[in-house]
Structure P
Amino acid sequence: MKVRCIANTGKKLPNEIIKLGYEKTYKFGVEIGKTYTVYSIFFWKGSLDYLLSTSNNTAPSWYPSELFEVENHLLPISWFFTYEKYKNYKGEDSQKAIWGYKEMISDSEHYIDLEEGKKDAIAIFFKRKRQLDEYEKVNCFKL
């Protein structure tokens, strides 16, 4: 799946997403007009986020989907999906959904470990990134 950046500041985010901890003045590390490969998708509290690597050697980050438009709708054949209902730390009903590579789904802490910059999680990400990038080179499908 490929997305093209159409905005890179919090100004373009709806208020529901701002309430999750973003600020209107925040500038995201993505470039308007540039196309990015999506390595995972995360849905939580009404926010759909994409996991992107903005360069070949930097750790990935999550970005709100509102900053992008989908350019290539094809999901990788190797992706998995999970959906979970749970009680949050306040005891409230909550839910999350994740699409992505195997470890993103099978290890409930993997996406947190990525955010925290843990070496093992980043190594797994780069392994899966290389596999997906190679697959896309060979099978450049477009709708």
Structure Q
Amino acid sequence: MKLVFPFQKITTNFFGGVFRPYAKIAVYDKRHKNWLERIMLVDSGADYTLFPRKDAAFFGIDIANECVAQTTFGVGGAETVYLYKKLKIKLKDQEMTIPVGFLDRNDIPALLGRQKFLELLTVLLKDHITTLELQKRNNSPHPNR
């Protein structure tokens, strides 16, 4: 399965404009038992997929009772993140269960990260196009070792 998404141009004061790689996934809302579409930034530098805190409620997840709070460190310094082990997502027709975090703020974009997601795909960012291709799985998380 191969999916292709155009970059989105973001206007900035300093650079005039930058192009960002976005992809569309669906996230399962366990409260309403339906799929919610999300446009997310493809971030190969993110250890795991990350959402703003408000998205937990949209997905039917109770942060206080279903997540584990930890401190994470990034470009902006230390932040509290609420980790959730088994979020159901869909990439086109392929359902997956991935670990995610909900950052304790709402002013961040949703990020697609490596842990059990991007590491399972071939990701190509070229000519302002994001291409995601799901690879055939073997039992090793490191197929070349």
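Just so it is clear, none of the values below were taken in a lab; they were calculated from the coordinates. If you're wondering where the values come from, they're calculated on a predicted model, not measured in any experiment.
From P, Q, which structure was relative contact order in percent (Cα under 8 Å, 6 or more apart) = 22 calculated on? Display every interim value, and only then the final one.
On the way: P: 22; Q: 29.
Derived from P, not from the others.
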From P, Q, which structure was helix-only ellipticity at 222 nm (-39500 (n - 2.57) for each DSSP H run of 4 or more, over all residues; to 500) = -7000 calculated on?
P
For which of the structures P, Q does the calculation of Rg and Dmax of the Cα atoms in Å, for residues 80-119 alone return 11.5, 32?
P
